[in-house]
Structure P
Amino acid sequence: MTARTTDSPEAKVRLGLRENWAQFSLLMLVNAFVGGMIGLERSILPAIAQEEFGLATSSAILSFIVAFGVTKAAANYLAGRLAERFGRKHVLVAGWLVAVPIPLILMLAQSWSWVIVANILLGVSQGLTWSVTVIMKIDLAGPRQRGLAMGLNEFTGYVAVAGSALATAWIAATYGLRPEPFYLGIGFVLFGLLLSAFAVRETRHHATHEANLSGRLERPPSQAEVFWRTTVTDRNLSSVSQAGLVNNLNDGMVWGLFPLWFAAAQMSLEQIGILAAVYPATWGVAQLATGAWSDRLGRKWLIACGMWVQGVGIVVILLSDGMAAALSGAVLLGLGTAMVYPTLLAAIGDVTHPSWRASSIGVYRLWRDLGYAIGALLSGMLADLFGLQMSIAAVAAVTIASGVIVAIRMRETLP
């Protein structure tokens, strides 16, 4: 697992989780604060939209997810390019600087347009910070432990999403919807920015070292070539991209419509907070196992089966009658997502050369997080036209179909 060179500027660089445990652990902590920023909105923003701003239609309520998804997708794409040009750390710090005003805007918002602006900033910040922590962990881990590295990365991020969602729901139920729940965000930004600026180290030289060790001499493709390979022409990369898009399409629906669905079932804000937390908590914890499994069992069938389990979980929630059944559906949805999320990133690491891997990850995350916007638009329009039940059922069908595409088109990528 350990690799060294003696005649290059990267003479002391070593690849592997054990060899880089201190920086890897620090990046996990930073990613927990990144995830906490998403969790701020996860359980209470639809309630704020209805109760404080009087929004009535699902499309209007889900507009904040559209704003978030579009800007995060664009920032993901730029993050990969900027990380290769200027270094990983600079992009990470820039992402945290963008996040500074977000909690204040959400606390003081006088109209829904303020919330949209906050989510535009949140999308930019998340696209830069989360993308770069992914790239940096892949740099450090090397080729043998990519799946485990991504499992650990997503574990910390989504456990933090769950904890933040649960905490904000409890604070809102105890003290009110605003401003108290968003005080957490000030702490997340402060600690995330300080750690990124003063403790995190640059990892771009690890990618250079891996490329030198691989012995694969490859002309770096242009940005246009990377985009088309990742989107269409490479059957593995394009399969990964569509699965990522559909995964976040259903997550966008879960984020925006499930709180409304549960509220229509006469559940309390505390119960909605628990359900909003169980899904990302299961997703986060299970990735500790699924990321490592993909290093041994392979990527393809873990991805395909994960999409199918997600679809079944959505159907279980749709048909549930009571808290217990809804919880079981949330657990299934979380397990399915855990099977997919780290494995998709590991598959990209398998297929791409270190010299253009960050750019390919940026393109993948562009499509993946456009899924938030597409999911919010699609599910919101369907809900307004045909009702919540039909909208949720349609998203379940699309999710199952995505697994079928992976099963048919994708080849196994594990070396």
Structure Q
Amino acid sequence: MTELRLGLRENLPQFTLLVFLNAFVGAMVGLERTVLPLLGEQEFGLSSKTAITSFIVSFGVTKAIVNLVAARISDRIGRKPMLVTGWLFALPVPFLIIFARAWWWIDLANVLLGVNQAMAWSMTVIMKVDLVGPKRRGLALGLNEFAGYCAVGVMAWLTGYIAAHSALRPQPFYPGIAIAVFGLFMSALFVKETRPYAQLEAASRPPAPGGSAPSLGHVFFVTTIGNASLFAACQAGLVNNLNDGMSWGIYPLFFAAHGLGVEAIGVIKAVYPTVWGLLQVVTGPVSDRLGRKGLIAGGMIVQAAGIWLTVLVPTYAAWLIGAGLQGLGTAMVYPTLLAAIADNAHPAWRASSLGVYRFWRDLGYAVGALLSGLIADLVGLGAAIHLVAALTLFSGVAVAWMMRKPVPQAAMAQA
């Protein structure tokens, strides 16, 4: 039997496979980034922005809840079974979108997509953290999110290009069939279980205060409000995905209202996640060296600037720059928040704590889509974008005020 050793270099083949696999997880979301809001408006005849963004609400609520449950279950039965199950839920998604006869089919597809993303993306995050141990955590998460969000960007551009040269459906969603089949195949046959690595790390650390396996309710309380730094991270994660949910649902409609074609919209929609994905290779390890707080607070402020530029200067060049700024800010925030949560969690309950954080973070999709859709219907698309920019700025200020330097194990001890 091969001796288990923590570290990126020591587990490079399996780590690399997980990075590659997460690109396919991200590509499933990228399928919808450009085309789906336009599909609701142009093919299904939806005039209500709230109705159009309902697919993001169903996605966000489902992903948030399953994040919480999947992480907890993975602590008990392992990571790989959850990963494989997540890919099974992805298989029907492109078919539902291709053959949808009513908008509720799209909502159902996004419930299944939410389950897929919660299980598959959560497990790739947790499995990488398991493998590398505490020293290279920021780098590991940066590489994970790099692969996922670069794939989101590439697929957002590709679906926009396909739609511009064919139709809004079915052609842009054909790649989703191949992605789901390949992801399931790779996960079932080549990915190895990593929970023993977490157990190895736990054995080298002091016992978790309150026992090795605190209840999910206790972990939920500590991660959510029991510690000021963890609360700051959770609210920042929620607001980060709140503005992403607005971007997903409102931006294509906003750009189209200014006369932009679907292919050009696809380019803008690709810039944001591509910049986000690429720069996480840098921001993840930088957070290991310089700390988490400055990157998180600064990143939220940069995001707000990009969102305001988009709505205040309605030109194609400004929209590209705004998307780049939003991508830069999110790159500063995304892996750093995950690392900040992991810094304060004992390996025995770390997956559950990450699940709680991801619950609040991904609930932001639903909150952002619903809030921006309602404001857009009542006041206009521009007002919805302004509100989200202001909330993002406020969140960054809150992190700067509340977050403290992580002290491992302090969070659970304080509760």
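Observations on the structure shown:
- Highest-scoring label, criterion being distance in nm of label points 7 Å out along Cα→Cβ at positions 36 and 116, among P, Q: P
- For 59, 37, 26 (Cα extents along the principal axes in Å, for residues 100-259 alone, calculated) the corresponding structure among P, Q: P
Bear in mind these aren't lab numbers, they're just calculated from the coordinates by the rules spelled out. Note that this is a predicted model, so its numbers are computed, not measured. Cβ atoms are built from the backbone, for glycine too; each structure is taken alone.
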